[in-house]
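What follows is a group of structures, each given as structure tokens.
Values quoted throughout were computed directly from the atomic coordinates according to the rules given, and no laboratory measurement underlies them. The structure presented is a predicted model; accordingly, all values stated were derived computationally and were not measured. Cβ atoms are built from the backbone, for glycine too; each structure is taken alone.
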Structure I
Amino acid sequence: MRDLREWVRRLGAAGELVEVHAQVDPYLEITEIADRVMKAGGPALLFRNVTGSDLPVLINQFGSERRMSMALGGGDLDSIAARIAEIAEMQPPQGLADAFRALGTLKDLASLRTKSVRSGPCQEVVLRGDDVDLDRLPILTCWPDDGGPFVTLPLVFSHNPRTGVRNCGMYRVQKVDRQTCIMHWQVHKDGRQHLLDSEGRIPVAVAIGTDPAVTYSATAPLPPAIDEMMFAGFLRGERVEMVRAVTQDIEVPANAEVVLEGYVDANDIRDEGPFGDHTGFYTPVDQYPAFHVTALTMRRDAIYSTTIVGMPPMEDFWLGKATERLFLPLIRMMVPDLVDMNLPLEGVFHNCAIVSVKKRYPGHAKTLINAVWGLGLLSLTRCVIVVDAAIDVHDVSQVAFRALSNVDARRDVLVVDGPVDALDHAAPYAAYGAKIGFDATAKWEGEGHVRPWPDEIRMSDEVRESVSARWAELGITLPGA
């Protein structure tokens, strides 16, 4: 897919989109409608008649497993993850067959490069200087106590001022007036580091409304050396076209719907928030740098792409689930004994990680807990639960049974102090607090359990198979069968 509108057409053709023609208000009302749809597992929504703006609003485009898989090229998320694993595990070819296989993989890799173009649809309408008017955009005020309207699905482009390496991240942007915003660059984010490494001001562009692979890539936890747009090219199987911004020395996706160009000023710090966040709580007012908009460019018939966050489940759960599945092969490369991982809905990304381990020695589960706390943004995870390899980490009931049955509080619990997510309101200090790990595996000799560990109750295979063969004659219908 080259752009958002092709994605909208595919959603419609697949029965995954409802167009709403009744007039709706971007102040709170769209949130209430979308929240009900998201919690019911409903479709993407395209609001055609939005109060105060000529632009339609697209929301909930990623709000199901099916749509998330469609967005990233079809198939299930694990099959996409397998493609990533294939490239990550490439070794020098040992023979002719391996050489041909490597050539095919390298052809995929060639799609990672971005392509610079002289012009793009994102600049069909160009407003500069005093003509910039952010009031033209249907920016949502999501929740009653929010500090104002927020751009909630932005692709924020900046460059490392020392190395020139591009970063694209998704950081909320609060609108202040017609030409000014506030950039929510948290302490652990690459954009904030770019600003700290600068002389106080850096060029920034915010793209709104791109094809889904490009949008997703802005959320992916990639290392700083890997370009998000290259990753998007890999996911979509086609290079991302980039065009030079009209007022800043920076490139933006040529097929974006809307682009805000400008600069972030480290010397212009303002109060940002409150904001109803994905944690289910309001993020309080804090200070962040201003984003001064020098140009607003867009397509003539632009679509405004947005999302809402709040008490889960929300659309962003599926973005997080995609990251969990796609990056699992890379995590396994660093931690080979990790079998599977689940970032459950209730953990809102940073509060809980459930992992399974193929134990090889006493204390292995505790080694894995510490390994998770050493993996990029997973280092911010407040709670890590480790279960045995045979346990399905995605069955939270199974996991809870083991965690409540197998854990001795003194022997199996680790509590450490360290960095936590900046949105963690329970931490006593900003972005710093305690984290806990639970070893919920069956205990081995040498792990501090001096009695024999009991066997789990399980019927013999012979009896199970016999009863299954006779089930029809028993005349029993089970609920849901």
Structure II
Amino acid sequence: MSVGAEFRADLARVLRAGSRLVAIDTDDEARAVALLEDTGRELSWPVHTWSLAGGVDGAGGARTLPELLERLRGDRDDALWLLLDVGAIVDTAALRRLRELAQRNVGPALVLVERSGAALGPLGRIPELVPVPLPPPDREELAARLYTIAAALQDAGWRDAIDRLSAGTAPIVDAAAGLPGFAYDRVLAEAVLACGLDVPAIVRHLRGAKPAVLGRGGLLDPIATSDADELGGLDRLEAWLALRKLTFSPAAAAAGIGPARGCLLVGVQGCGKSLAARVCGRTLELPLIRLDPGRLFGGTVGASEANLRQALSELDRMAPAVLWIDELDKGFAGAEGSASDAGTAARVLGGLLTWLQERTRPVFVVATANRVDLLPAELLRRGRFDEIFFIDLPDADARERITALHFERTTAAHRPADAWPAFARIARAAEGYSGAELAAALAEARVIAFAQARPVAADDFAAALAASIPLSVLRAEDVLALRRWASGRARPA
């Protein structure tokens, strides 16, 4: 049975049992209304819609909610009334009238169709209100919509559209899973216009567009990925990621191998953890979504936990994807205590830990942290992450590669053709400097040379390095403690 059929069956059962106030939370209003109209036909009940803008059935009658509820109070015949977006406009009198209507078991049934994530406000406290979830379209529905779109394209002159898109049904449907119906139709049309009937290109377009469609709640950010060549090191991490990419293939699923769960990147500040997270998305060829734990915490009771549930629900719909949890140590610092925030951080962390352990959707989680001593022990347990990597200060070879990356970005007019060997020697000798510090010193050298209207020289680079004190000196004790912790506990990246 398809998702739509299950929804209609669930709703019909609730209505036949006598419920007269139902709430549906969905972004796909048109799809919800179509399913509700189908339910009304199956029940042989007349169906009407009401909105503040259009009144009854778009004809303008009963333009206010109190007018409509007063009209319905005297009705005793079964009917289905779809009330669109009333959560934000209901007042105390209308709230009471809604509850009185909900307390009956005959007469018109009211279905509140609300935007996904919109607050029901006082409506949510009506005891008689029955929520009926409307999941996004399933594979069967998406496949049917794909065929309809392919047929329309072929009628419009796209030769072989039905055969070519039908042959790619499985990967297209997998890439679009979680999208509301209206968004699926639009994004698929955009993909065809951008990529033609090239199925692999359509799949990449769908995966790239899905986070922007679903992540509008402000808790998750789609992030551009980066190529592994930009790392300038971390060869072991690159090899590990290349192997884990295979676990997201259909062949791995057929062999009973589940998708990789993720990795925790612990290391010295400025040594490439954030860049490595971006590389995860590119290597795995999946969209990259960033979660800033600080955004989860709200000012009202229960808001933080609700934000986490919303973010994880959106993320499950975006799958397959890479989730980047940035600065995990700062976001959940103090979560093991409850004195300062009444245990909010501990509850949010507990919810995240449960999801990390029990998630079934293909979401690869890459988390970054600087202070491992602030991380709760539960986070480090196997099963939540596949591996923990330690990103240390770059060695001589890595320092040369990092400097070369930034040196190449300098225009030829601002660097002598034979300057690189001297820059390379300086970079290799810059023991204790992080990649970020090398990039900053090179940027400073370029500014100095530009101010004097001459090409950048190796002496400028050496002077900029000499003028800066690296973090490995400023926080030598912390770096040493982190290295001691990583020894035997984390895999070198």
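Distance in nm of label points 7 Å out along Cα→Cβ at positions 17 and 81 was computed and gave 2.3; which structure, I, II, did it come from?
Matching structure: II.
For the read-out distance in nm of label points 7 Å out along Cα→Cβ at positions 33 and 289, a value of 3.7 was computed from one structure; give its label from I, II.
I
Hey, helix-only ellipticity at 222 nm (-39500 (n - 2.57) for each DSSP H run of 4 or more, over all residues; to 500) derived from one of I, II reads -8000; which structure?
Label of the originating structure: I.
Once mean count of other Cβ atoms within 10 Å over residues 121-128 is calculated for every structure in I, II, which label goes with the largest value?
Working: I: 18.0; II: 13.9.
Sorting by mean count of other Cβ atoms within 10 Å over residues 121-128 in descending order puts I first.
Among the shown structures I, II, from which was the value 0.60 of FRET efficiency 1/(1 + (r/R0)^6) of positions 161 and 321 (r between Cβ atoms, R0 = 30 Å, to 0.05) calculated?
The structure behind it is II.
Taking Kirkwood radius over Cα pairs in Å as the criterion, which structure among I, II has the greatest value?
Structure II gives the largest value of Kirkwood radius over Cα pairs in Å among I, II.
Which of I, II yields 3.2 for distance in nm of label points 7 Å out along Cα→Cβ at positions 297 and 409, as computed? Write down the numbers at each step before the final one.
Working: I: 6.1; II: 3.2.
Corresponding structure: II.
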